[in-house]
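Presented below are the structures under discussion, each in the form of structure tokens.
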Structure P
Amino acid sequence: MGIFDKFKIGFKKSASALTSGLKEIIIKKEIDDENLDKIEEFLIQSDVGVEAASEIKEIISNKKIDPNKDLTSEINHILKEYIISLMKPLENNCFFEKKEKLNATLVSGVNGVGKTTTIGKIGKILKTNGNKVMFAASDTFRAAAIEQLENWANKVNVQITKSSQGSDPASVAYKAVEAAINNNFQQVLIDTAGRLQNKKNLMEEYKKIANVTKKIDPDAPHNVILVLDATSGQNVINQVEEFNKIIPITGIIMTKLDGTAKGGILLALAKKYKLPILALGLGEKEDDLQLFDAKQFAEAFTQVN
């Protein structure tokens, strides 16, 4: 199965909801002001966001659409081109390339987004690309989290630095970065506890992990990835807002896009924050993390080739 096929299957719910919703709105042979308002409202309800929905509405209103053509299909084509123009600048596949020197990445996110699983999948891609990879099990609040990351390290055949449950999370990150430099690793992925952004003490711990790595390398962490769950809808906007206040986010990964009919939330994020989108999670298997490609995303979301 090719990458586009995975995208298309993963976005089936979103694409079906989009097409059926538009068909219910467009029952006439022309797009009038009433229909334009309904399309805008429908896009907002699909989590596309107010700003993006408003821009799409304006593009549709200014475009001469042949009434003899299938109007739903025509609007999907407009939507596809809008998504590509919005998201093409946010591609960042160079993150996964082989690095010449250490690249320490802090991976954050709230409970249940699939953070540790995502680290495992990232690790596999990085290793495949020729990087020497280490995981740092800095989620020391739960023994299960350490065990889960260790399982992933074994599965994708990378090294792991860990400590016992209840240990200082920052000390684990420090040891991992130190060991990575001493042993010529190119990549360290630091797992962090799934903290809610409104828990001040946990967010302070998160900040401490980042600060400790700077003692070894002033430029660390070189990347700060926020993992988001697409099924959370508009709540992901708040998560980006709060995490970005603590340590500036350098990239996002969206998981569980195969489990929601509202994949439009990625458009809302792209429009509001313009953060690099590194990859999309479209399933549970180790190969189900797809590097973000704006054109493939647009085609899968609209089901228009």
Structure Q
Amino acid sequence: MKLWVGVTDRNWFEFLRARAPEEVNFWQPSAKRRAAMLEAGAPFLFKLHAPHNFIVGGGFFVRYSALPARLAWEAFGLNNGVADYAALRRRVEQYRAEPVAGDPEIGCNVLNRPFFWQEEAWIPVPADWAPNIVQGKGYASSEPAGARLWSAVLERLEPVMPEQVTDSPRFGADYLTHARLGQGAFRVLVTDAYQRRCAITGERTLPVLEAAHIRPYAENGPHLTSNGLLLRSDLHTLFDRGYITIADDLRVQVSRRIREEFANGREYYQHHGQLLAVRPGSRHDMPAPDFLRWHNESRFLG
């Protein structure tokens, strides 16, 4: 197993430790260089900037995605480790050491089930940690340094996450299918699964695209990519309210109620009967028939 030790600042760590969230965005001020190359489910540990040469917590890797900072804020909010979008932009400018024009693109390491230790549980960095490491360093649990580090992490996880110690680890698509993911992770996974294009129209303007649950989370719909569609914001609203649905064969169905209630809808009826314009490349991410049937039977105004 490969694990990553990422370098972060103490303000970010303390802000999130006080909140104890279920997911976090371990963001990088630039998306030009991806730091960690990990499978979903791999451990991603937090090391504070020097002179605090300790590993102080971590989480489990879900996905890396390069996103506009505004979208990262909308997806993760306070789980970005800052109080608001303006603070996120200020932090980006601070790390880039230059003014930022417009909405900067940042690198987002989405982490699930984060843990934050009190100081007495902090782990000194491994002996091979070099002072000039800026982003982080990878370790393999099959090698001595990585094995010692992971053993120390497990000792601290066992009282609070015993399943991480006793259960067989899951990685990749298997992890994403079984893990209890958050709303932010759901949004990033769905956005990437649909190649940042509206599933119905193919629209590419990212600020107007939204990750829609097929079966709503409030009605026992999980944060799984197979329960999601990336839709333009107006289509998301119509889908949620039952004026549009997707049949089992992935064809768009538009309710007659749009015409009856609003004497309008030409923009939407042109998609009636069409196959989804954009579909995920992985079978694990395709809309699940059970969720589509739920929407057809329980939400669609046929």
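No value in this document is a laboratory result; all are computed from the given coordinates. Since the model is a prediction, treat every value here as computed from it, not as a measurement. Cβ atoms are built from the backbone, for glycine too; each structure is taken alone.
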Which of the displayed structures (P, Q) returns the greatest value of distance in nm of label points 7 Å out along Cα→Cβ at positions 65 and 233 on calculation?
P
Can you say which of P, Q returns -15500 when helix-only ellipticity at 222 nm (-39500 (n - 2.57) for each DSSP H run of 4 or more, over all residues; to 500) is computed?
P
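Out of P, Q, choose the structure whose coordinates give semi-axes √(5λ) of the Cα gyration tensor in Å equal to 40, 22, 15 when calculated.
Q
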Among the shown structures P, Q, from which was the value 1.8 of distance in nm of label points 7 Å out along Cα→Cβ at positions 137 and 289 calculated?
P
When relative contact order in percent (Cα under 8 Å, 6 or more apart) is computed for each of P, Q, the largest belongs to
P
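From which structure (P, Q) was FRET efficiency 1/(1 + (r/R0)^6) of positions 57 and 241 (r between Cβ atoms, R0 = 25 Å, to 0.05) calculated, if the value obtained is 0.50? Write out the running numbers ahead of the final one.
Details: P: 0.50; Q: 0.05.
Considering all the candidates, the number was obtained from P.
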